[in-house]
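S.K.: Input: structures, listed below.
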Structure P
Amino acid sequence: MKQNIVILTGAGISAESGIKTFRDSNGLWENHAIEDVATPEGFARNPSLVYRFYNARRAQLHDKNVAPNLGHDALVKLEQSDGFDVAIITQNVDNLHERAGSKKVLHMHGELLSALCMYSNQRTYYKDDFDHTTECSCCQRKGGLRPDIVWFGEVPMYMDEIQSLIEQATHFVAIGTSGQVYPAAGFVNFAKQLGITTTEINLVPSDNNYLFDHTYVGPASEAVPQFVNDLINNKNN
């Protein structure tokens, strides 16, 4: 019988991959106030700034120094191992899980390499810059594309699918998350109520570490492979 492993990932799994920290200790996002670049109101007030901000972040994904690390690779190893069904729920908007080879990834906060058409509500893959002058490929209109990112005040994506995945899980794992951002921070509570085994993997224990049955402490490139090897070895013993 397969084990259903549901994995929540946050910024901590991408920290060693050359991705700049989005939010710094002062609460600024790459020198911009959150209200200016990560809210619908900020986009309405100054769309040019928001387009520039996300175009710069999208361009960073094409930097030759940005690549999946051993933590991402370990999750692919787990997915490809017999006896495991792996689903990844990520708070990250980068594409490092997919580049590593993970097949089942839900981006609950959106994706940098995607644009949302506000006229049709359709999503389109975009690897390069776009702004209010870009013609949408789905409706051939200009001025309707916005970054396909869940901003503050908006509802995260795939919530029904995430609930269903956790309900069917045998193991819930949180990697590189702060335990402060909801609704993701509440997933472990839901898993615990269902009697699911829970594991946290983090550089330092999170605020809600007490809710986890097992803890691995260290950088993702070391701690995630250790966890995966332990899980596979326990399955085979």
Structure Q
Amino acid sequence: MRIILAPAKKMQRADDDFVSRGLPVFLNKTEVLLEKMRSMESAELKKMWKCSDQIVRQNEERLRTMDLRNRLSPAVFSYIGLAYQHMAPGAMTEEQLDYLQEHLRILSGFYGVLKPFDGVTPYRLEMQAIVPQLGDLYSFWGDALYKEVWDEDGVIVNLASKEYSSAIEKYLGENDRMVTAVFGEKKNGKIIQKGTMAKMARGEMTWWMAENNVQDPEELKNFDAGWRFSEEDSSENEFVFLSTDRK
């Protein structure tokens, strides 16, 4: 069983407390992306990154000094978005971290697929980006991400956003099973998802899975950290969880 999770835009260097255990599997393709981005003008980067001038300047400096093999931080500690804050890997036991290393795979527009302890450096490149001359990243990565995520069980727990999970979903085989966790509130008979709440819940579920050594997606139905599984709103491959903190 694999768990897929999206990266976060916000990143940090976390090499003081935790040591990476290897390099990303697709580093040669990452080098292609890095070389291309280094050759781009500021206006091109701004269009691709869809960000402010200040963020462009920050990330141009990152590109200039980026070293893909030295001064790296484990991926799971480098991302500091909401999902990772609520996953709280820094507070995990060694057993929980080992669970993540075995089961969790972080999808990335820049690195492709990351194991939690793969060494990374801060970057900016979302999966929906279109890189001049290389095209859109879904085509650039093709089915390589699916093949890397897949294991012999053929089961994937999807805790990623649609932007990232679609890079896997389109290649699923007839014997594969992807179970997507949906977190929301029920209003007028419809499930309403809120981005911030969903990101927090994905991190909390990842913690819970590591804490309980979850090996079967059916066990997810027992997740109760501020949420309850809704049988009536769920299907075989879409598990809906409703917040217990809200009416």
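Please treat every number below as a calculation from the coordinates, not as lab data. For clarity, every value in this text was computed on a predicted model and none was experimentally measured. Cβ atoms are built from the backbone, for glycine too; each structure is taken alone.
S.K.: Given 15.3, 46 as the derived value for Rg and Dmax of the Cα atoms in Å, for residues 40-119 alone, which of the supplied structures P, Q does it correspond to?
M.R.: Q
S.K.: Thinking only about FRET efficiency 1/(1 + (r/R0)^6) of positions 152 and 168 (r between Cβ atoms, R0 = 30 Å, to 0.05), which of P, Q has the largest value?
M.R.: Structure Q comes out on top.
S.K.: Can you spot which of P, Q the value 18.2, 53 was calculated from, given it is Rg and Dmax of the Cα atoms in Å?
M.R.: Q
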